Structure I
Amino acid sequence: MKFAELTEGRRITLGPIATDAQEVVDFARKYDPQWFHTDPEKAGAGPWGGLIASGWQTCGMAMRLVCDHVLAGSESFGSPGLNYVRWPNPVRPGDQLMLEVTVKEARVSKSKAALGIVRWQWVLRNQNGKQVLDLEAVSLFNLDGQDRAPGDD
C-alpha cells in the first residue's frame, strides 16, 4: 500500500497466522530463552499451564503480516519506534491469530515535506477473540516524487 492509502481511521484486517510448539521453542532458544518459552514440560506445570510464545515473537508475527500485506511496495523506510506495546494474553502453539491495524494519524511532516508519518495501532487476537498484542507504532515514508494525500496542503 502507498502512504496515500493509509488515511486516518482506515482499518485493515490481516491473517490468519499461526505458530506451532517447535517454532515457539526455536525462537525462544535464540532470542528469549526463558523456561516458559523453551521447556514444554516445565511450562506445563507453571503458572501459564503450558508453553507460551515470547511477546517478541508475537510482535514479529504481527510485523510479518504488516510487511507482507501493507508495507510491501510502499514508500516505507523505517520507524522511530513504538509508543507502547502490551501482551494482555499469551500466544500458545496452535493459535490462529488475526491482526487489525487502525491508522490513528497520517500526515506529511511540516519540517520535511518529503516525509510521511503514520501512527497506527496494531491489535492481534487469537481464534477466541482474546487480544494477545496491542501496540502503537510510528512509521516513516519517503514521499520524494510521490503523491502526498494525507494533510499535504
Structure II
Amino acid sequence: MPFRLSGIDPAPFAALFALDDDALAQRGVQRCRADRDSGFPCRISLEDARVGEELLLLPYEHQPAHTPYRASGPVFIRRGVQRSELPQEVVPPYVARRLMSLRAYSDRHWMVDAEVCEGGDVARELARMFGDATVAYVHLHNARRGCFSCVAHRA
C-alpha cells in the first residue's frame, strides 16, 4: 500500500526562535547548533541539520489524542525550514540510516501494530502495515533514543 511521510507543522514554533535562551529555558526549550552533519534530525524538514545550523530542542506532543497512547517527547527543529511532504513511498536518508520503531494507529488513535526495523526496511514495513485496513497512520520513532521522527499516512 502506498504511503507518504510528512514533517511537523513549523508554524507553532516560528516565534520561539526570536526568544532569548532564558525565555526558552522557561519553556523547556534549548537552543543549539549542529556540530556534525548527522545526529540533529529536523522533524519539520525531515533532514539532518548541517554543521553550524541553529536548532531548537523542545518537547513535542506527537500523539495528542485522548487515549492511553497520548505521548510527547523531544524533537529538533531548524530555523526557517518548510514542512516536508515527501513523494509517495520515499523514505528520507535521515530515517533510512537509523534503527526505527514504527507504531501503527487506528482512526480512533489506538495502537494496532508495532515493529522495530532498520531504516532501510521502513518502506517495506510501512507497506505491510498499511495493508491492514484498520491502520490510519503510523508514527516513526528513532528506536535508540525513542524520539518521534515523522508520521506516515496512506498516499
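One of I, II was used to compute helix-only ellipticity at 222 nm (-39500 (n - 2.57) for each DSSP H run of 4 or more, over all residues; to 500), and the answer was -5500. Which one was it? Write down the numbers at each step before the final one.
Numbers: I: -5500; II: -3000.
Value -5500 for helix-only ellipticity at 222 nm (-39500 (n - 2.57) for each DSSP H run of 4 or more, over all residues; to 500) corresponds to I out of I, II.
Out of I, II, choose the structure whose coordinates give mean projected area of the Cα convex hull in nm² equal to 8.9 when calculated.
Working: I: 9.4; II: 8.9.
The correct label is II.
Computing percent of Cα pairs over 19 Å apart, for residues 49-104 alone gives 37 for which of I, II? Before the final figure, lay out the partial values.
Details: I: 37; II: 49.
This figure was derived from I.
Of structures I, II, which gives 1.5 when distance in nm of label points 7 Å out along Cα→Cβ at positions 1 and 17 is computed from the coordinates? Before the final figure, lay out the partial values.
Working: I: 1.5; II: 3.6.
Only structure I yields this read-out.
Matching task: 22.9 is the computed value of mean count of other Cβ atoms within 10 Å over residues 41-48. Pick the structure from I, II. Intermediate results must be reported in sequence, preceding the final value.
Values: I: 12.1; II: 22.9.
The correct label is II.
Given 5.3 as the derived value for distance in nm of label points 7 Å out along Cα→Cβ at positions 33 and 113, which of the supplied structures I, II does it correspond to?
Values: I: 5.3; II: 4.5.
Corresponding structure: I.
Output the label of whichever structure in I, II has the greatest value of distance in nm of label points 7 Å out along Cα→Cβ at positions 25 and 121. Intermediate values should be presented prior to the final figure.
Details: I: 3.7; II: 4.4.
Going through I, II one by one, distance in nm of label points 7 Å out along Cα→Cβ at positions 25 and 121 peaks for structure II.
Computed from the coordinates by the stated procedures, all read-outs in this text should not be read as laboratory data. It should be emphasised that the depicted structure is a prediction, and the values quoted were computed from it without experimental measurement. Cβ atoms are built from the backbone, for glycine too; each structure is taken alone.
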